[in-house]
Structure formats: C-alpha cells, structure tokens
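Values quoted throughout were computed directly from the atomic coordinates according to the rules given, and no laboratory measurement underlies them. Only a predicted model underlies this, so the values are computations on that prediction, with no experimental measurement involved. Cβ atoms are built from the backbone, for glycine too; each structure is taken alone.
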Structure I
Amino acid sequence: MTNGKLDERTKELLKSRMGYNDEQMKMIEENPKQREIIEGGTAFVTKKLVATCIEAENCTYNKVGDRYVFNSFGGMIKDETCETPCLLALSCFLPFLYMVYDRVASGLDPNGMHLDHVSCPDTGCEYGGFGTAMFKISIEDV
C-alpha cells in the first residue's frame, strides 16, 4: 500500500474475484480497516478455522471428535468436515471467523483468542431442546 491506495494488481484481483466496480474499490481504499484486512490477505489464506466437538450430550449430529473446517473466507472444507454438519452448530462459528480476521489484520496470533470455546445453541432436553454440544475453536495452517 502506498498513500492509502491498494496496488493495481490487488485491485484487479478484487475486481475479477469479487466483482467490485470502481466505486466500490474507491470505498474500500478509503476505509483503512478494510485495506488492512485486504493487505493481510496472504496471512489469511494460509489459515483455516477448525471447530472440534469436545463434548456432546443427546446430540443428533455431533459426537466428540467431529470437526467443522472452514477456509479463511468462511467456506466449508467439505472433505475435512464431519459427515452431517448441523445448522445449529454452524450458526455459532461465524463470530470466530471475524475474530480471526481482526487478529490477523492486527498482526496478532489468531490462536491467541481468549474466547475459544462455543456451545451449540440447542438448550438440551432439560430446557425444551434436544441435545447439546461444545466446540473448541482453533486456527490451523492450510
């Protein structure tokens, strides 16, 4: 980056991959936070977010050891993810992807997150739900 601008190669890559037009590119260049994330892009693409089930009780889909694996853009890596992903479990992983973006863009180790566990939003049969699961979030190299 020079003078608050992205280099032409990065701009062309974003335009072709994301479909950004010139007006959108201008908005991105004028937002220092977005530029930081884009400039940290090489660090992002070498990482994947992994949610590993460490506890499960009466859960239909998750069992201890099951993994959900996502690339740095939030896409599920199907061949590394458990056979039957659960929508309830998926819903709780999104905030962690944003925390990873923030940590990497800030030059911090993404595995240094203090909050690195999350539970499924199902309340379990005791509270009107069906089952529960707990996941440990980690960041691994691709």
Structure II
Amino acid sequence: MVVTFCGHRDVWEAERVRDWLCRNVEDLMRRGADKFYLGGYGAFDRMAASVVRERKGKYPYIVSVLVLPYLDKKTDASDYDYTTYPPLERVPRRYAIPRRNQWMVKESDVLVAYVLHDWGGAAAMLNYAIRRKKEIIRLEKI
C-alpha cells in the first residue's frame, strides 16, 4: 500500500498533530502500508517524514520516498530512502509542485491530510484526492 501526505507549511498544536499522525501512520503500517511518498516542504511534510523514519526500526521493510518537483534544485534527501522525479520535464516551473502533488495522489492508495482551510496547495491536493476517490485520513479542524 502506498501512502502520501499533504498539509500546510505551518503546523498549529504540533504535539496534537504529531500524536494524530503517529497513530494513523502506525495503523496504516499494520494494514500493509510499505511505501510513503513525501513532498519535503513545510512543517507538516517534515513531521510526516520524521514519523515514518522513526517507525523503520519496527517496520524495516518500509520505504520513504522524497518526490522531487525540480531536478535543478539542491535538495537534502538524507532523511529519505530515495528520491523520485515524476514525468514533469515539460511542465512549466510554476506548475511543477501542483503537478507533482497530483502525481503523488495518482500513485497512492491513501492520502493523509492536515488541511484546515480550503485554499492553497494542500487544499488543492486534498480536493484532487477526493475527485480521484482516494481513501483519505484527515485531521479535522483543531
């Protein structure tokens, strides 16, 4: 099972969000999740990557994948098992992140979402997942 994440750049009530994320990621791993696509931008993405990384001791078979929107940007991928670059070569740079996000949704079975308002990139990714009828685990408003 492939899981991807979407969330805001900033995280409010970080401890509560982290606890929610830990519970849900652990449950997904028990259900068979073994690949996690991560965007690598913002506090929620970093938190999700950290939660997945911490569980590698208990679930050594899982992989965390940093999905790159650009090839020409220097990116620290040391917290991930590997990186991948979707077919975005012909996408204008200003659309690279939204198209990367769509690719992540298409390639995933489940979306874990920390989306508290209906505007911005995280909301667009969540709405795309809803239209694609993906399973969504969402933290409701705090």
Structure III
Amino acid sequence: MNTNIENTVGQLSELDPRITALANFLECDYEDISEASYGNNTFKYGNQEYLVLTDSEADDVVAEYIKESAWAFNASFLSSMTRLPEDMFIAVQDKCESSNDAVLQCIEQSCGLDEFVEQAVSADGRGHFLSGYDGNENESGEYFIYRTN
C-alpha cells in the first residue's frame, strides 16, 4: 500500500462521523466542512452553519431551547397546555425574556415541562426550534441536521 493511500485511510478512520453525515447530506467533500469555532456539534460549509446531532442529543437540545424560550410561545398554546387564561400570558409576555421563569412555573405546575416539550415538538417539529434558517430537520445516517443560518 502506498503512503498516500495509507494516509487517506487513516484520515477517514479519524474523521468525525458528524462531518461524514453532513458531507453526505450536502453532497460535498468532507474537506469542505469545518467545525465552527464555538463547537457544540456545529459545522461550517462555506458561509452556512449546521447543527449535527443524534436523535437523543436533538431531543435534549430542543427541550433546553423550549425551556429557555417558553415566554415566547403563542399565548393560546400556553393557555391550552396550562388551562390558565390566555390574557394572563399576553400580559406576562410584555416583559419578554424576564417573564420566562413565571411562564415556566405555570407550565411546571400544570402539564409539566416534559409534556409541554412533547406537545410543542409534536405540533411544530424539532426543526422549527433548532433550524433558524428554514425550520427543517434533515436526516443523514444516524444524525439529524439543522441549518442554523
């Protein structure tokens, strides 16, 4: 076996499987993909950024995102999940992010965060929350891919 082939085989075996999944999805060379400077399973292809997660990781990340942005949910959805008046959420949401703890407390005391997350994802899909670019969830092998910009 010549040295070039050995080096290529060695590089492929060390290659992050997330990069391979993203390269397959984008139909590009893996060399065209780089890890974003801030990591967190985010990769760059040109000026595009992608989040590449396993199913379990995507569930965890979407749950955290929903927890951090509960205040921004549609007041009627919040009302239907908590059985509290919609007007209450409309009034609280005027405080934006600073109202998140109060909204979370209402969720926890009624349906619970797990049920809230499950229903939100059921209604809109994980891509709605994790893909800021187009709201899509794409699959490549065992990974789920979300374009973030």
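A value of -11500 for helix-only ellipticity at 222 nm (-39500 (n - 2.57) for each DSSP H run of 4 or more, over all residues; to 500), calculated from one of I, II, III, originates in structure II. When FRET efficiency 1/(1 + (r/R0)^6) of positions 39 and 87 (r between Cβ atoms, R0 = 30 Å, to 0.05) is calculated for each of the structures I, II, III, the largest result comes from II.
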